[in-house]
Structure P
Amino acid sequence: MKKLVQSKFNKNSIKVLWSGFRPFFDYWGNELKRFYQFDTLVNSFNNYLCGRDKFVIPTIQKVLGNAPITSLKIHLFQEGKYQFIFHLKAENQKLKNTHFAFVVAKDGDEFSKVAKSEHQYLTILHKKCPELVVKPFSGDYLFFPDRHNRKEFHRKIYAYLTQWLNGFDELGVNKNLQFFTNVPKPHTFSVDETNFIKKKIIETIFRLYDEKKKASIALPEIASGDFVIKRSSSGQHRIKLIACRKIIRPISPPELIAKIIITSWRWGNSRFHLLPDEPTDFLNAIIPIWGEEKSLLWFKNLWEQEEKLLQHPVIPQEYINSLKKTSLLKMKDFQSKRVK
């Protein structure tokens, strides 16, 4: 599908080429629900470029320079429950090009509210840990008029741009509760790799934790594409957070640890959780970030409130007992070293 748009910035037209419009399905084969036609999005986007564009061309020109933009190639890359993600390639008159992810809410009202909040959260989180969180740029609302011109059915759809993470693929979970890359030719990660990735996700959660404000990202919805991954032949895979729909506050460190222990997501007839198979790996995901003394004290405080905080764990009691024993032994060893 090809659309020509008259640019506000110069006398030439910007060629806008859209591609990749096809159905997307979840892991179980169910087609993902949509709330508008792509023709509506294309027309709205074209009208936005011709009007008071606050984020598309301005963002591109911040990256490429002030030369007029000549073409935009926009390909539907991925679809989640809440948003579409397009790969946007922009080129200017000097033949310089750059790439972005163009994120568009799948509906107005609550969906767009989530998208705008997510954009704001990513901005804050990227400043805190740029190596772990995608870099967001600007965003704005696209106007979707009702085809019968009924004002009460007009919609404002939030959209924003982020950096394009070349080499990263969406991280998903398969029927065996192992991670895989959600691409046309998926790669399934081994059990050991799955445990490694779980540890990296826990590390991310705690590195993004704000101790002063007692604020944490909500536990990520892994199956909704909240993380992307870049595979490495050495096994040291890199992950990045690309979605955060909620910040939890106030939440203390022991409460956050407990939340990870008691949270799971229904996946077919099974339950998926973030805990690695070995309790020691759970401990070792947190200690390097916050230090041994502080981390072990958090676990100690958790065990003091165990009856209150761990009412509905998603893992066997043996796991919790082992985690408790290991953390308390480490605390004892740490204290004995300090005495010496």
Structure Q
Amino acid sequence: MDSAVIFYSSLLCAVLFGQWYRNKSRKLVDVKFAWSVFFLGMVFNTSSFILADFYIPDEPYNTLFVKAGYVSLMLALAAFFFTVERIVPYETHHVFSLSGFGIAALTILSPRSLMEFLALSIAMVTFVGIMMFLVYTLRNTTGEVRRGIEQLVTGFLIGFVGFLGRSDFVFYNLGTPLYILGSGMLVGGLMIFGYAIVDTPALDELDWKRQLVELYLIQSGGLLVYHRQFSESRDVDQVLTAAGISGVQSLFQEITSSESGLNVVSIGDYEILFAHGVNFTCVLIARAAYQVLLGKVREFTEKFDGVFGPIVESFEGSLKEFSSARELVDSYF
């Protein structure tokens, strides 16, 4: 089982690092890079314990390898938290990353009798920190991306319970069967987690709020129903812009002899995302055509149609009728 942990951790580390490295806009503070470092720490952690348990029983080298296993994972967790704390909007003051570095230092300096207590401490910090990260991403994603995050949560919880189950405390106090079960759960959790983390685009789209520029809701006849500006941009006539977007869409429908409206249009540095209600079109101008934004536009349009659809159908140009739409927009964007 430990060999399987090393194999899958190495594989996930290599895949995630490769995806990060091939990204032209890669940066050190990147979630995929942080996860690759985390799995590298898992590799060193498990390898060190294998060497200590089966190949190097003599002291003081056995204790040195045990400490190396704990420290490698703690440092990997600290690096991961350093990245996460820059992504989530919570004021953590780097409590999680500093805890990782601090417990790693204590592990180096402390006697072996305290290793299990320190390992349990970092396990609790890890659970709180990673669940905070996963809950934040779950709340801020939608559609297919959200399903990927749900798989990540499932894989992490299974793997976390397995990680606790394969601890020395369980092996010496609760017996070999539970230790083997824990190892199996850790492998299973890694497989589920790896499948989700490699395929889901959510990790590349956590900055989706920074991509928002403007939102237009346009009646089928070209009248502006609602407008929201998310970031500073040049001043334009919103009513004329709405009429222009509606005209362009009608033109392309005519050219292609299609009753369906536009979906995604790229213009320069901007992506224009469309979703269609019964009597209106929702248009989101963004800096990137993220899957999470496409999902949000579609879900928002469906909800807006259910709440304001009848008003849009008889709309004659008074924007005051949609003043309450701001709360609905805020709930999605």
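Read the figures in this text as sums done on the coordinates, not as results from a lab. Quick caveat, the model's predicted, so the values are computed rather than measured. Cβ atoms are built from the backbone, for glycine too; each structure is taken alone.
A few remarks follow.
- If distance in nm of label points 7 Å out along Cα→Cβ at positions 133 and 285 is computed and equals 3.5, the structure in P, Q: Q
- Among P, Q, structure where helix-only ellipticity at 222 nm (-39500 (n - 2.57) for each DSSP H run of 4 or more, over all residues; to 500) as derived comes to -21500: Q
- When P(r) over Cα pairs in 20 Å bins from 0, in percent is computed for each of P, Q, the one that comes out at 27, 42, 23, 7, 0 is Q.
- Computed 13.8 for mean count of other Cβ atoms within 10 Å over residues 61-68 - originating structure among P, Q: P
- If distance in nm of label points 7 Å out along Cα→Cβ at positions 181 and 309 is computed and equals 3.8, the structure in P, Q: P
- With respect to mean count of other Cβ atoms within 10 Å over residues 69-76, the largest value across structures P, Q is given by Q.
- Source structure (of P, Q) for FRET efficiency 1/(1 + (r/R0)^6) of positions 173 and 221 (r between Cβ atoms, R0 = 35 Å, to 0.05), computed value 0.00: Q
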